[in-house]
Structures are given as structure tokens and as C-alpha cells.
Structure I
Amino acid sequence: MDLKEYIRSIPDYPKQGILFRDITTLIKNEKAFEETVNQIIERSKKYKVDKIAAIESRGFVFASAVSYLLKKPFIMLRKKNKLPADVHSVDFELEYGTATIEVHKDSINEMDNVLIIDDLIATGGTAEAAAKLVEISKGKVAAFIFVINLFDLGGCEKLIQNNYKVENLIEFPGH
């Protein structure tokens, strides 16, 4: 199955000059969604994984299914002020602004191997912030798995240069 066929491209969203890769067309097709989750699970078998983490919010869609099927705890990396208990926070740059993500301080234990899943990687700012949250919590990033890599924006390369293991299922140009 060619998962690329299930991704809708929307020009100038959320602002002029951005070509948004929309996963809603993939997840509304049960066979494409199942294939995506199965591919993530297959790629995750290369790594020792204690916990699954996902970046809000589209990463939750895939990671929660993977977590359930692999019987691993699911950790939510959320936007600022969305978690009720004590948190670690990391500020970062987006392709089109700035943001903060957080994790509960008691979500990741020392030396936990954490697989980070997200729907898409562009410039890598969000992914780097997610890795910092895992590391601040004294865990280790087992690997990243992205459904989509916008290959010409350099996010995967940035992560690889920082010695992270990176997988993606499909690739598109970013613009």
C-alpha cells in the first residue's frame, strides 16, 4: 500500500508559503491507518523500548495505537499548561513560530528507553524539544519514528547529526 496516496496536501496553511501535509485523509481510511500503525510497530522492533511517547496532538493518534498493541506505557508530550501535575518544560522554534512542550515529571523513569512517535517532521524543532524532555527526565531516546518526513527541511538530518536514530514511513518535499 502506498501511504502517500492517503495524504492530502493543502497550500498556504497555516500561513502563506507552507504546504501542509494532512494526515486526516490517512486516518479516516481504516486500511491505510492499520497499515501505518503496523509499519510503525515493525520499525520499532529494531529498538529496545520501555515506553512510547508522542507529541501533541497528531502524534497521539498513531502512538496510542502502537502503545496499546505493544503493551507499553504511553507518555503524552503536551503543549504548555495542558498537564495538571508537576512538569518539565522545553521551549522551541517551529517552522512558523515558537512553542513550549511539557511532560509530567513522573512519566519517565531514569534509564527508560523511550520511542518518540509523531505524524511529521519538518525542521526538527519539536522533535529536538521532545528529546530534551525525555533526557531532562533522565530517560533515553530509543528512536524517533515519523509517518512523514519533509526531507528538504532537514529535520531528520538534524536529529541524526545529534546521534538519534530516526525512521520515517514516507517522504515529501516541504514546499
Structure II
Amino acid sequence: MSLTLTAPPIAEPVSLAELKEHLRIEHSAEDALIAGLGLAARQTIEARWRIAMAAQSWRLTLDQAPDCAVALPISPVISIDAVGIVRNGIANALPAGAYDAQTGNLGRVRLKTAAPGGESFAGLVVSFTAGWPSIGEIPEPLKHAIRILTAHLYENREGETGAADVAGLIAPYRQVRL
């Protein structure tokens, strides 16, 4: 199984101006550093809790044909953009009627038949978009978690092992998979 980011967000959930306001910084000497720390904070939160904030495109590739519904590993899911099966090393797109797709807090894809087209296949490829549709729709607790983690990274540039406690802010938006 592999998960690949195919199109990153076009904008960050928390702007440089918002980060600087949170940090109480008025000069521009460290703008690049602060923007980079904000990006690192978002990416850290998304990777750790398997959520997407700003809309971004992903591709999930399974090495084996699934025998049940496939839960997408990142949430929330805005759309299932394409589903394909792998035959002889080549991915072939399936028509929308060949699978059921569920979006929202827990995205899933389920093939309607075990072998679409009647032939066996070796894997599945799902392209999907995850995150909130617009920056304005991202819940404020998630944005605040970015600000807190950015401040922590800014104040502890030497690699302190302790991390800012943002888990409580993020927990309501994380989907637990069993």
C-alpha cells in the first residue's frame, strides 16, 4: 500500500500575518522562518493525526485486490475523484457505476463486484481530495493548534524533544479506525 500526495493545498490554513500576530512579532526579518514553521506545524499535525486541513489531492494504491470496502486513511474526504484497478501492471479507470463511494469524515470505496469486467486484477488505485473545501471552513481549534505548534517551534529552535500539547484541540476532528 502506498499513499501519495498529488496536489498540496494552494494556501495555508493560517496566514503569515496570523502567525506573526500570535507570536507578537511586528518586524519582517523572520518572515520566511515563521512561514516555514507554520507549514511544518500543519504538516506535522496532518501526518500525526491523519487529517487534511486545506483541500489537497491524494492517491492511495493497494497492492492487492480488496475483498471489502477500503477506508481512506486521511479525513475528511471531500470527493472520490477516480478509482482504477491494476491489471498486468497498468491502472485502468473504472466507471463511477462500478463502485460505491462515501465521502465525509470517513471516506470509503467499495467495488460493486469482486472483479469488474469479469477478469481478476492485482490492485486498486483511488484518487481523492481530502480536507475542508475552503480555508474559512477549517475549524478554529485546528487553526489554533497550528498557531500553538508554530509558537513552540519558534521558541524551541534547537530541537527540544518536548512538543506543544495540541492533541486536545485536534482530537474531535480525528477519525479513529479499527
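Given a computed value of 0.50 for FRET efficiency 1/(1 + (r/R0)^6) of positions 2 and 98 (r between Cβ atoms, R0 = 35 Å, to 0.05), which structure among I, II does it belong to?
I
Given structures I, II, which gives the highest value for FRET efficiency 1/(1 + (r/R0)^6) of positions 26 and 66 (r between Cβ atoms, R0 = 30 Å, to 0.05)?
Going through I, II one by one, FRET efficiency 1/(1 + (r/R0)^6) of positions 26 and 66 (r between Cβ atoms, R0 = 30 Å, to 0.05) is largest in I.
Given a value of 28 for relative contact order in percent (Cα under 8 Å, 6 or more apart), point me to the structure among I, II it was derived from.
Considering all the candidates, the number was obtained from II.
Work out FRET efficiency 1/(1 + (r/R0)^6) of positions 34 and 154 (r between Cβ atoms, R0 = 30 Å, to 0.05) for each of structures I, II, then name the structure with the largest result.
For this comparison of FRET efficiency 1/(1 + (r/R0)^6) of positions 34 and 154 (r between Cβ atoms, R0 = 30 Å, to 0.05), the top structure is II.
So Kirkwood radius over Cα pairs in Å, computed for just one structure, reads 17.8; which one of I, II is that?
Structure of origin is II.
Coordinate-derived values only; no laboratory data. Bear in mind that the values here come from a model prediction, so they are computed numbers and not experimental data. Cβ atoms are built from the backbone, for glycine too; each structure is taken alone.
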